[in-house]
Structure I
Amino acid sequence: MTIPVFIAVIGAALLHATWNALVKGGADKTLSMGAVIIGHVPLAVISLWFAPTPAPASLPYMAGGVVLHFGYQVFLLKSYEAGDLTQVYPIARGSAPLIVALFSVTVLGVHLTPLQLLAVLTIGCGIISLVLVRRADGQRNGHAALMALITGVFIASYSLVDGMGARVAGTSLGFYSYLGIANAICMAAYLRLKSPTTLTAIATKGRGIFIWGGGASFIAYAIVTWAFTQAPIALVTALRETSIVFALLIGVFFLKERLDLIKVFSTLTTLLGAILLRFAK
């Protein structure tokens, strides 16, 4: 992985942790999530003026990506309703690189060096260790962990589908812009059926998250989708999940969540994995 790609994915990780914190920190998490996803539309529409039209062969990947992204968003909401950002976010994101790496090597035939595999495993295991985190009352939050793990399966799935789709499309930005608009339409329809008042409230109560959260989310994943075309999907997915470091800092210092030794251990292990990944050939 080249230095520009490495730095770009780290930047995307910071943006990703930021919008997740906005969703978790919001009083109405459904409103926050809806505002973020529908907030993709302005930048996606602007991007279509500059990006080439994706190749028709990428349409099945795009359709699959829309379904998987929507499933991810629904289960992420359920996870945040049950657990802390500093538990849910790491488990969801930590399981994804392990699944992607396993699928890439065993099914897609992608060759990863021993050091690359060690880096991915280190990042994944470091993050997954947060399943040991206890709630404020001292009890383990098994329900939140289960929801987060299901979310991780969706993350791994859409990462693989989007990565392959962007390569087939011939334009990562064009591919993700269309996908982002379609995903926003699905979210709007979902909110219209589930809670019409939430959908209309995005224009008022959710305006800030729509602008800042939606913009950060779109840019973050647009960068990641581009990186999928520049480096192995498994490595990009693993590096992106170093966002746990940013999520932990935001959770502790801004959301006032509890810091313990497990979270510190997980962060240091994840950073070690990122260092290994940077120097792996």
Structure II
Amino acid sequence: MRTRGGYVDSEWGQVHFRTAGDTGPWIGLFHESPLSSQVYEQVLPLLAGQARVVAFDTPGYGASDAPPRAGFEIPDYARVLARAAAAIGMENAVFGGVHTGASIAIEMAHAFDRGVAGLVLSGVALFSDEERARYIAAWTPEVPFDAEGAQFAWAVERYRRIWPGLSPQMLQVGVVEVMRVAARYDWGYQAAFRHDPAAPLAAVAAPVLLLDAELDLLADKDPVALALARDARLVTLPGLRGQPHLRAPHDYARELLAFALDPGAAHDTDGGDA
């Protein structure tokens, strides 16, 4: 099914999104920093036959306009995106996200006032104080920039290091997306590192599906998230080193769609962990 693109106005300028599907439950997806809705390009058509899915570019990334300055927090991003989702007509939605996108999805449960049916979270950044300080200090070094192309070599090295075993297609996505926002690639990252999702996750009344890659960088946080959420279930996609939406889009879409079609029923099943 064809994926369409669009824009909606916000207080920070235009928010870009990709969408597919005309009937069924609403699904809103949020990407990891510093990428874009491009990461869901394979997932959207797999959902579109039975759902109306919208993948957003976080403000400042992809084709969305940037916040007016650095320093905004994850609830600020969620507030802007909640208004964008409402302007599109979304209601009673399932919101999902990966890493930074998972933090945004959690805050969407509190910012979106047109009904939240559930959350699908991949990699919840439930850091200790020490971990948080380390990520804030070290994860977003300044991008080198010169006429010899040091910035491109930096981006290639970075994604080969932080995405072990990536495919050529994944490398292309990572490098292109970080280069297009190189001057502000750290904005969303730093907001996510400053954000503590523990209390807002614990306060979510809707069902939660933790849908993660077995070897994800944040997979060790899944038991913590499972204990915090009021009504949660964990599904682990075995053998994946991260990025379930990119490495295993069919498996990711299958679990996401099953949950979106009946969030309550998904939590009544036995087992669920793969």
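A short reminder: the numbers here are calculations on the coordinates, not readings from a lab. Everything numeric here is computed off the predicted structure, so don't read it as measured data. Cβ atoms are built from the backbone, for glycine too; each structure is taken alone.
Taking FRET efficiency 1/(1 + (r/R0)^6) of positions 11 and 219 (r between Cβ atoms, R0 = 35 Å, to 0.05) as the criterion, the top structure among I, II is I, with the largest value. A value of 2.5 for distance in nm of label points 7 Å out along Cα→Cβ at positions 59 and 91, calculated from one of I, II, originates in structure II. Calculating relative contact order in percent (Cα under 8 Å, 6 or more apart) for structures I, II picks out I as the one with the greatest value.
Given a value of 1.3 for distance in nm of label points 7 Å out along Cα→Cβ at positions 107 and 203, point me to the structure among I, II it was derived from. Working through the options, I get structure II. Determine which structure produced the value 30, 23, 12 for semi-axes √(5λ) of the Cα gyration tensor in Å, for residues 35-154 alone, calculated from the coordinates; the candidates are I, II. Structure of origin is I. I, II: which one has helix-only ellipticity at 222 nm (-39500 (n - 2.57) for each DSSP H run of 4 or more, over all residues; to 500), as calculated, at -25000? Answer for the origin of the read-out: I. From which structure (I, II) was distance in nm of label points 7 Å out along Cα→Cβ at positions 51 and 67 calculated, if the value obtained is 2.7? The read-out was computed on structure II. In terms of distance in nm of label points 7 Å out along Cα→Cβ at positions 27 and 123, the structure with the greatest value among I, II is I.
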